[in-house]
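Undergrad: I've put the structures underneath this note.
Values quoted throughout were computed directly from the atomic coordinates according to the rules given, and no laboratory measurement underlies them. All values reported here derive from a predicted model rather than from experimental measurement. Cβ atoms are built from the backbone, for glycine too; each structure is taken alone.
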Structure P
C-alpha cells in the first residue's frame, strides 16, 4: 500500500445519493477531491458521439472508468493532506459484477493494490433527492441495488464502511471530516 493512500478517502454508494454534491462541498472547503469517473466518461462520450455508455457498451464504459480512476489515484499520490474520491477503482469492480460481466484481472489487481484508506464512506439511497438526468438514467430500484452492490464489493476488498447520514450537505461534510479527524486522534493515543 502506498503510505499516502491512508489519506485517500472514497465516497461511494448508489447513484443520486448526494456524493457529487458532497464532493463539491469538500472542494469548496479547500480539500483535494477527485471527480466521479462515470459522469466524466458519459459526458466525454456524449460530446464526441462515442458509444462507451452504460446503456450501450458496458465493457468499454467500465474500462474508461477504470482508466479515469487509476489516473486520479496516481495524481492524488502527489497531493498532501486528505484527498476525497467520488467513487474509486472498487466501484468499477462492483459495477461489472452487478452487470454480470467479467472483471478483468488487471482491474482486480488494481483494486487490491491501489488502496484507499481502510475506511470508505457510503451514502445510502435517498429517494427524496434522487433525480434522473441525461447522465443518470437508472431508476431508483437500480440505484438501491447499486448501493447494495457497493457494500458487498467494498467489504469483499477489506474496507470498513461508514454510513453517512442523510443530512444537509454542509453537515455531511462535517460528519466526514470529524470521522477522519477522530480516527487520526485515536491512532495518536
Structure Q
C-alpha cells in the first residue's frame, strides 16, 4: 500500500508539472521564452537616424567636433591638389620598416587593388586596358602626368595618389587602410626598379 501511495504522489506531481508547462507556454504565441541576454534584444542605444532629445538639433547622428581625430584614424594633412601632391613629396616618408613581411603584404595588396589597371609588374598592362580604358604609365619607364619619371616618384607622391587618385584613377582611401597604403608604396618602389 505504501508503494501505491508513492506512485500516486509521483504521478500527480508529474501531471501537475506537465499541466503547468503546457498552460504557461500557450499564453503568448509570440514569446520565445526566457531571454538569456535581454540587452541583445532590447537595445539601449539610439539608431543613427532616430530623433534624440539630448541634442539641440534633435538628431542622433552628430558631426564630430572640429579639429578632432577619431581613435585609430591616421591624419594625412595634405589637400588633394597639385600643391598638396608636391608638399607630400617633400614632407612625407614611409613610417614602416622595409622588411620581407611588409613587402610581401604590399605585393598582395598591389595585386588585389592595383594590378587590374597597372598590371602585375607595374608596366601599365592591366586587364582593364583590354576593355577600352587608357593604360597607366609604367612605373619603370613611364612619365607621370604630373611631371617627371614614374621611377622617380617619392613615398609622399605615391601615398598622395593612392589617397586622392589622379586622372582616371579614383581614390583608394576607402578601400585601403593607411598602413596598407604604405606597404603598397614599398612594393611600388620595387616595381620602379624593374
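Undergrad: Once FRET efficiency 1/(1 + (r/R0)^6) of positions 16 and 144 (r between Cβ atoms, R0 = 41 Å, to 0.05) is calculated for every structure in P, Q, which label goes with the largest value? Intermediate results must be reported in sequence, preceding the final value.
TA: Values: P: 1.00; Q: 0.00.
If we compare FRET efficiency 1/(1 + (r/R0)^6) of positions 16 and 144 (r between Cβ atoms, R0 = 41 Å, to 0.05) over P, Q, the biggest value is for P.
Undergrad: A further question follows. Ranked on relative contact order in percent (Cα under 8 Å, 6 or more apart), which label among P, Q comes first with the largest value?
TA: Details: P: 34; Q: 18.
Comparing P, Q, the top value of relative contact order in percent (Cα under 8 Å, 6 or more apart) belongs to P.
Undergrad: Thinking only about volume of the Cα convex hull per residue in Å³, which of P, Q has the largest value? Kindly include the intermediate steps, with their values, before the conclusion.
TA: Working: P: 116; Q: 311.
Biggest value here belongs to Q.
Undergrad: Also, quick follow-up: Using the calculated result -16500 for helix-only ellipticity at 222 nm (-39500 (n - 2.57) for each DSSP H run of 4 or more, over all residues; to 500), pick out the matching structure from P, Q. All intermediate terms of the calculation are to be shown ahead of the outcome.
TA: Values: P: -16500; Q: -11500.
Source structure for this number: P.
Undergrad: While we're looking at this one, here's another question. By the measure distance in nm of label points 7 Å out along Cα→Cβ at positions 40 and 160, tell me the structure among P, Q with the highest figure. Working shown, then result.
TA: Values: P: 2.9; Q: 5.0.
Checked P, Q; max of distance in nm of label points 7 Å out along Cα→Cβ at positions 40 and 160 sits with Q.
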